[in-house]
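Pasting the structures in now, so scroll down.
Coordinate-derived values only; no laboratory data. Note that this is a predicted model, so its numbers are computed, not measured. Cβ atoms are built from the backbone, for glycine too; each structure is taken alone.
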Structure 1
Amino acid sequence: MGSEKIAMKKIRINQLQGAMVANGILANLYADSQVYALPKLFNTTEEVDVIRDKFDQIIKQGVEAGGDMVSFGITETGFAYILSTRNIDEKGDLSTYKVWSPTGNEQIALTLKSIGVTPIPLNIGDVLTGLQTNLIDTVIIPPVVAITLQWHTQVNFYSNVPLMYIYGTFIISKKEFNKISLDDQKIVKEIMSSVLAKIDEKNRKESVSAFEALKNQGLKDSSPPEEMLKYWDKKGEDARRNVINKNIMSEKIIDSVTQELATFRKVKGK
């Protein structure tokens, strides 16, 4: 049915009633829904689970309050890693790399710029061709997406550093949803929430398997030394501050999440 942006337009003109969408498209409904995708926010899936347990419901309610859609919950896509045709620079310098950025996703573009990258915006359907023609040479994407869309066939190197956390949700038109009775709405929400929770769990397992599959495809490990990790951590902090300064999302949600993470890491001794 086209890109997610087109799907959203079709929902609003009643050609579709709903869609499964990635987190980026939710920014127009609720800007703070992008908080999990902040650069270098999470280091482990354990950290993801702690934060999602506290903030998933806030994001779901924000999406519904901020627009004309109903959300049934969040599902994981997985950590996004650097995949490139080129060996990844040991000092973390990606300024000479031609890095893909999803068209219209301001947060990802800002994140890439904060680490010295001039992003090359492309619709998702043009990425494979972009890699084949060297229009781009690097993508930052969950392995399961890279394999599904066959992008992994065009790259040679990977990094094991999770740069972003990608997720999605199933939404339907609030106008259409409100046509059914309140009792039926309650049942649909309960069943769909249960289904999406199972998909979320399944996706976690598939994300891990996909990363192993990438390695088995012959991609070379270009993982960073400690020096580069510290560099990217600092750049991630800078990018998060830029997101606040440019009013892309609220300082409140970013501070709340980072404080919860800091507390968890202190308890864990990390």
Structure 2
Amino acid sequence: MASPFKPLSPRIGARADVRPEELLDPAFGAECRAALERYGVLLFPRINLSDEQQVVFSSRLGEVAPQGMPKADGSRDLVFKVTLDPKKNEAAEYLKGTIYWHIDGATDDVPAKATLLSGRRLSSVGGQTEFCNTYAAYEDLPEEEQRYCESLRVVHSLEAANRLTTPNPTDEQLAIWRRRGSSKEHPLVWRHRSGRKSMVLGATVERILGMSDEQSHALVEKLTVHMTRRDIVYSHEWQVGDLVVWDNCGTMHRVIPYDAASGRMMHRTTLHGDEAIA
């Protein structure tokens, strides 16, 4: 039987025009997992899943991670509302930083495995989500540069990411950032158990070990340009009802800036990671 997945671009992304009942068929889960490993990003256009359906489908791909702050009874939601409206999400200020390239959970020992995002309400300007193929970024380096990058280690922190949107934080803001997470050291090149290798950078990068700040910044800038070349990037123009799934271990992503008052609303589910960066 022919695969329902059709490439969106030569090197990243595929779409499948399926109905909700097809998507939710347990037998389809294995095909989706294989496609996600192959393409990095999967689009199910205008499929219009409910939150409950999105959670069910997410569970076909992996273990769904609770998100957001605990409720009064200690429970946490499985669906996270991505919006810049502070009345609807108390993390709205932090989400402003998602305009920068990043990997979800780069300051954790084990980053998220994958993320699923449904478009509920869109902005009239901006709001596209872009993805770059971090496997291809490594593979495209000359062998000598591959070996050099494999020798490097990088410090990641939430503070580094937050400073991109708030370069002059107050003492209170600094305390909050540092309370939410300490810095984490990772190799620049992630050697996956599959045998593939990808590059780990993004907004959380604080510095490359063994380099001066100037040298570190220059190399991060150079590699980021290499990793986000248009031939290995897919830019998604949202329609209401779209579902996009991405492999958080083999891609970086960002959102194109949009008006915080636009009402843009996305519903996100996240899968627990199962592979440490090593």
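When distance in nm of label points 7 Å out along Cα→Cβ at positions 177 and 249 is calculated for each of the structures 1, 2, the largest result comes from 2. Consider the structures 1, 2: one of them gives 2.8 for distance in nm of label points 7 Å out along Cα→Cβ at positions 105 and 193 as calculated from the coordinates. Say which. So the calculation was done on 1.
When Rg/Rh (Cα atoms, Kirkwood Rh), for residues 9-48 alone is calculated, the result is 1.15; to which of the structures 1, 2 does this value belong? The structure behind it is 1. Comparison across structures 1, 2 (criterion: FRET efficiency 1/(1 + (r/R0)^6) of positions 33 and 121 (r between Cβ atoms, R0 = 25 Å, to 0.05)) gives the highest value for 1. As an exercise: Rg/Rh (Cα atoms, Kirkwood Rh), for residues 113-168 alone, calculated from one structure in 1, 2, equals 0.93. Which structure is it? That value comes from structure 1.
Each of 1, 2 could give Cα extents along the principal axes in Å, but the derived value 54, 46, 36 comes from 2. Largest in relative contact order in percent (Cα under 8 Å, 6 or more apart) among the labelled structures 1, 2 is structure 2.
Source structure of the calculated read-out (mean projected area of the Cα convex hull in nm², for residues 89-136 alone, 4.9) within 1, 2: 2.
In this comparison of 1, 2, the computed figure -15500 for helix-only ellipticity at 222 nm (-39500 (n - 2.57) for each DSSP H run of 4 or more, over all residues; to 500) is attributed to 1.
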